[in-house]
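Rule-based calculations on the coordinates, nothing more; no lab input. Note that the structure is a prediction, hence the values are computed from the model and not measured. Cβ atoms are built from the backbone, for glycine too; each structure is taken alone.
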Structure I
Amino acid sequence: MNILNIDQNKLKQILVSNNFKAFSANQIFEWIYKKGILSFDEMTNLSKDLRDFLNKNFKVCSLKVKTIELSKDEQTKKYLFELEDGYFIESVLILSDTRKTICVSSQVGCPVRCSFCASGKKGFFRNLKAFEIVEQVLLIAKDINEKSTNIVFMGMGEPLLNFDEVVKAVKIMSDDKYLNISQRRITISTAGILENIKRLKDENLKVYLALSLHGATDEIRNRIIPYSKKYKLQDILKELRLYFEKTKRDILFEYILIESVNDSIEDAKKLVHLLKNFQCTINLIPYNEVENLSYKRPSGVKILKFKNYLISKGLNVVQRYTKGKDIAASCGQLAYKRRL
């Protein structure tokens with residue numbers, strides 16, 4: 001049994017029923033979540049009998065680190081993890097002066113299969129369990145010997161199609177008994193799973209919600225995100241407004257700029273019309289090339305014109321500057337790997 005898959009109260013019950021002290025559960029979780037110790041043998045304030053019991057009945061980590069790649073500018077690290085059943089996922093650490101952001105995966109592969117993205121090209125295999133999501137954070141923190149400051153659910157998979165496990169992972173990450181990462185530093189990205197945006201609103205979390213928009217009309221969105229044909233854009237926006245009203249968290253709209261697809265000034269005008277009077281931030285992301293796809297990144301001039309037009313109309317715009325492109329760790333480049 002993975003010890004990360006049970007809470008402290010359950011662990012206390014298990015320990016007491018096996019003639020160990022209940023308070024040892026607090027010590028064990030402090031070692032794991034506060035000190036980053038992922039081996040029972042290194043938990044030195046536990047008795048030998050208890051450590052033997054834990055080694056016999058539990059494991060701390062089910063993920064194995066297979067490879068770690070560091071970008072040339074040393075600001076991005078990509079991790080390839082092997083799961084217990086032989087599947088693989090990728091996670092990314094993005095470094096800056098003030099932040100250590102971990103981009104976690106929530107599924108093996110992706111059922112949404114956005115046309116610009118590598119994650120779903122080989123299909124969808126399964127959802128990750130909450131403990132497998134949390135392990136990504138623990139193992140990366142152990143590698144750099146520092147805790148993360150921010151978490152983004154922007155890796156492989158559609159987080160809101162793995163709703164229960166993602167919400168459970170968020171609660172573990174933000175609980176002060178565990179990783180104690182503020183929910184205000186956690187962002188969940190979605191292609192717009194309408195029914196689960198509604199559910200997320202009712203969870204009373206304070207996480208940021210990001211919509212993979214990528215087009216200002218249903219026609220363009222459906223071309224880029226075929227899965228979005230299930231939902232009308234206006235219905236999604238209506239639900240996002242309700243999410244903002246309840247959580248007071250600004251909505252983030254992610255917009256991949258693809259040459260000759262959604263990068264014209266006319267596209268920018270439609271985007272302004274769509275998001276007028278919406279308290280939000282638009283995150284412009286120049287397309288990152290993916291092998292065997294014909295899409296291209298717009299020129300720097302075209303990107304700047306698009307960005308400046310939005311700003312001139314009063315929209316709050318940030319441009320995501322590419323990090324980790326040389327190790328295929330940028331937006332849209334994380335891919336399912338077959339068994340090694």
Structure II
Amino acid sequence: MTLSRRSLLAVMAAGTASGAAQGALAQPWPDRAIRLLVPVAPGGSVDPLARLIARHLGEVLGHPVVVENQAGAGGNLAFEAVARARPDGHTLLAGWDSLAINPAIYPRVGFDPLRDFAPNIQTVRTAQVLVVRPNLPAATLADFTALTRRSPISLGSPGNGSIGHLAAEMLKTRSGAEWTHVPYRGGGPAIQDLIAGHLDAVSLTLPAVTEHVRGGRLRALAVTTATRAPSLPDVPTFIESGLEGLEVVSWQGLLAPAGTDPAIIARLNAEVRRILSQPEVAAQLAAQGFGVVAGTPEALAARLAADVPRWPGVVRAAGARLD
């Protein structure tokens with residue numbers, strides 16, 4: 001997709017800065033604890049990654065980075081809270097795809113993803129994955145779609161309009177599969193119910209279930225990336241499974257309120273990039289199924305500018321808009 005100059009400038013005007021510091025801070029930062037808002041419940045993949053970064057970042061900055069889970073409304077509660085926070089560098093957002101998707105899902109949201117945030121860094125990229133309970137009689141994606149046409153199936157996701165939900169809707173549209181969608185406030189609660197046998201399947205971010213698949217507690221049927229995930233090399237892609245063109249790559253990153261001092265943005269970006277480059281951190285994330293990106297503020301701004309106009313058509317096709 002070609003970005004319009006207006007779209008990109010709109011994001012950059014939200015207070016982002018280049019990766020290099022643009023002058024000294026007006027006052028020392030941070031001078032107290034930093035809040036890192038996570039828009040989902042504990043568990044899943046967004047929350048553990050946020051906590052990993054928060055722990056390391058607090059050590060580097062000399063002040064704690066406190067993770068606060070504000071689940072609800074598909075992440076909108078946390079998104080709006082950060083958009084309205086003081087732009088002093090002491091409130092950050094663990095953002096992900098839903099920041100760009102939700103304006104296409106909900107009739108009213110209390111934020112503008114292109115104007116109300118200062119993008120800081122895309123931390124990782126990863127696949128979505130379809131997992132089922134191990135006693136479900138479906139060893140392949142073809143088995144699963146056939147089963148859905150014969151028997152009632154429940155499929156959970158991290159929330160209505162989440163990228164996991166939309167990936168599942170793409171599968172439904174292209175394969176003719178049928179199920180009852182069960183939205184959760186994040187991937188963690190959905191995984192718990194799937195392992196407990198209260199659900200038949202879940203579509204969500206791969207790192208949230210990698211260890212459960214390796215341990216045999218869940219069965220992975222397919223991933224949404226164009227190539228297989230190195231963390232689960234035996235799991236085929238949707239494309240390999242006969243759904244040509246079904247590719248979804250999701251992202252996670254950090255953002256601040258618009259108007260945050262560019263020098264804060266620059267330092268925060270540099271510190272998080274150093275954290276993600278540590279061999280033990282990179283190895284841990286790779287084992288879980290994350291691909292480390294560690295990009296610039298401009299790169300995340302461009303990603304948002306590309307994603308916001310991308311999702312309305314997908315949401316309409318999936319019938320996922322809430323009116």
Structure III
Amino acid sequence: MSDSVVVGLDVGGTSTRAAALSLDGVRLGAGRAGGGNPTSHGADRAAAELLTALRAALADVDPARVRAGVIGLAGAGRLLADPQGRAAFDRAWADAGLRCPYAVHGDALVAYASGTAAPDGTVLIAGTGAIAAQVRDLRLDRTADGHGWLLGDAGSGFWLGREAVRRLLTDLDRAQPPGDLARQVLAELTGSPEVAPRPRATADAVVQSVTRRPPVELARLAPLVVTAALDGDPTGLGLVTEAAALLAESASRIRPPGATDPVVLGGGLLTGDTPLAAAVRSELARRWPDAPLHSAGDGAAAAAWLAARDLPEVTDPAALHALLVPPP
């Protein structure tokens with residue numbers, strides 16, 4: 001099977017990653033480019049980044065060896081429903097020298113597959129936004145939240161940033177000295193951690209700083225909350241605890257009580273050793289004590305595995321997953 005190659009792409013708003021792997025688990029090439037989400041950047045720019053990543057991954061690979069590919073991205077349904085966007089991706093695929101078919105899947109499915117080969121389970125993702133999804137037979141079945149910063153994304157990086165600003169404004173309204181986290185947020189937004197003699201003037205400056213920027217930029221304050229929680233700041237700890245409960249509640253909308261299939265945690269806030277990841281793991285273990293918990297890993301490799309598992313020569317997809325997808 002080593003003559004056959006599969007290609008996977010993990011396409012995000014800030015980066016596009018591609019991987020070319022043989023079916024015996026050898027990584028033949030990898031590529032990285034800028035953000036390739038067509039919803040965020042437009043189809044033509046997204047396709048150009050896709051092509052850049054593909055060409056890098058295939059630099060030492062004969063494209064004729066590639067049997068199948070998968071592109072994972074947020075808003076996959078929108079791309080599939082847009083003939084011009086799909087045509088731009090088709091052109092990029094062909095310009096990379098590929099003649100095999102490719103499939104487009106949502107990034108939630110790719111994140112799930114990067115953590116487990118189990119056909120059924122749940123994926124919970126928290127980065128700038130937040131979404132929970134139920135997987136059935138390695139297809140997205142139901143989702144909860146993921147409704148964007150205005151209507152949802154409870155427990156996300158945006159949510160953490162917005163709530164940190166709200167706590168700061170509450171302190172200023174009450175003319176209370178801001179705590180450590182609030183002072184860091186104040187410095188980030190206004191350039192100074194100091195409160196004016198009239199706290200209302202400082203509150204107005206905070207509001208103006210926030211409203212001058214795109215709302216989603218509040219997510220950049222999330223690392224301050226995470227660091228504050230690590231340092232034991234009461235506000236930071238409280239926000240992390242509340243965010244964990246909100247994320248677990250999103251999962252509970254689609255995940256039955258007592259379920260024992262796995263849960264995969266993805267996104268920058270839930271992978272690695274972060275206070276929010278620890279709090280979410282604790283909350284999920286309380287609600288589903290018999291469910292294995294996994295972290296999302298290499299999305300491009302997982303996309304390649306999703307492409308490979310439907311090839312006729314692949315008889316043991318779980319064993320192939322162990323070869324193609326490195327543990328996080």
(message) With P(r) over Cα pairs in 10 Å bins from 0, in percent coming out at 5, 25, 32, 23, 10, 4, 1, 0, pick the structure among I, II, III it was computed from.
(response) I
(message) When distance in nm of label points 7 Å out along Cα→Cβ at positions 75 and 219 is compared over structures I, II, III, which one is greatest?
(response) I
(request) Work out the source of 5.1 here, i.e. which of I, II, III gives that when distance in nm of label points 7 Å out along Cα→Cβ at positions 27 and 171 is computed. (result) II
(message) When relative contact order in percent (Cα under 8 Å, 6 or more apart) is computed for each of I, II, III, which one produces 16?
(response) I
(message) Say we calculate Kirkwood radius over Cα pairs in Å, for residues 67-162 alone for every structure; which of I, II, III gives the highest result?
(response) II
(request) Compare distance in nm of label points 7 Å out along Cα→Cβ at positions 35 and 259 across structures I, II, III and report the one with the greatest value. (result) I
